[in-house]
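Enquirer: Please go over the structures that come below.
Readers should treat all values here as calculations from the given coordinates under stated rules, not as data from a laboratory. Predicted, not measured: the structure shown is a model, and the values here were computed from it.
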Structure P
Amino acid sequence: MKVKLTIELDLPDNTPLVEGYERASLGELLFDTYVNYATRSHFEDALKWCVKSSKNKDDVGAEMIYKHHDLWGDICSKAKWDFEVLK
């Protein structure tokens, strides 16, 4: 199933690169701050919970949490995204 998620962010005027922004620089800022951050966080949590579940094979909760974060890390890493500046 494909889902299109639209998020409108109200960035403060003093956010780096917003005043007189260049599209590439603002895109990099948004990617690093939101898309890459979510992806990396899910994969880091997946690794943490994978280690916990491998140390205790009876911990089904840890394995479920590992699989959840691994799935969402994969989803985030494959996301196609774009942005537009609303004046």
Structure Q
Amino acid sequence: MQIKTKKHNADGNVRLETSGQLKEIVINEDFLSPEKASVALCFKGKNSSGIVHLSLNEVKFLAREIEPKLSMMEKVKVLKFEKEKTKKRK
């Protein structure tokens, strides 16, 4: 997993890039108010770690956007061809 973020401060824009492995997915549910449900993606790298919080609407949006693309990728076949060697004329 790679994370890229940009923040504006007094000195200008600061960019941060980090990477790590997804370690845990935590689903926070609230039975009294289900609209407040959220998903936390927990990651840890060599020198960094963090949590990405997603609302229920963001998770639904991701699922809608990704599912058609995944099914399309499953149907893709890559064909490799070798070039014919041309004969040299004398």
Structure R
Amino acid sequence: MTQFANTDEFFQFVRDSIMRLHRSGHSLVALRLSDGFRLINGLTDGWADFLDAVQKIQAEFAQTLPAEEREALERIRTATHGAVYHR
């Protein structure tokens, strides 16, 4: 979580991203991110499932999202990758 001070800050960033996506008309992306976020269960497997969800979202929707939202997804992906692989 090098980009975030702690897990709570990361979780709030994800929740804020979901709300921004929803408000800006990207409800399907927000729903998929929210569904993936719910997979975090405190175990590495849950984080890995969330990482997989974020990567799928990036692959499917990155070209249709504004730069700010693409950057937010990349921050989420990077932090989640670090949580899975302990970096």
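Enquirer: Comparing structures P, Q, R by relative contact order in percent (Cα under 8 Å, 6 or more apart), which one has the largest value?
Expert: Sorting by relative contact order in percent (Cα under 8 Å, 6 or more apart) in descending order puts R first.
Enquirer: So if we calculate Kirkwood radius over Cα pairs in Å for every structure here (P, Q, R), which label has the highest result?
Expert: Q
Enquirer: If helix-only ellipticity at 222 nm (-39500 (n - 2.57) for each DSSP H run of 4 or more, over all residues; to 500) is computed to be -17500, which of P, Q, R is the source?
Expert: P
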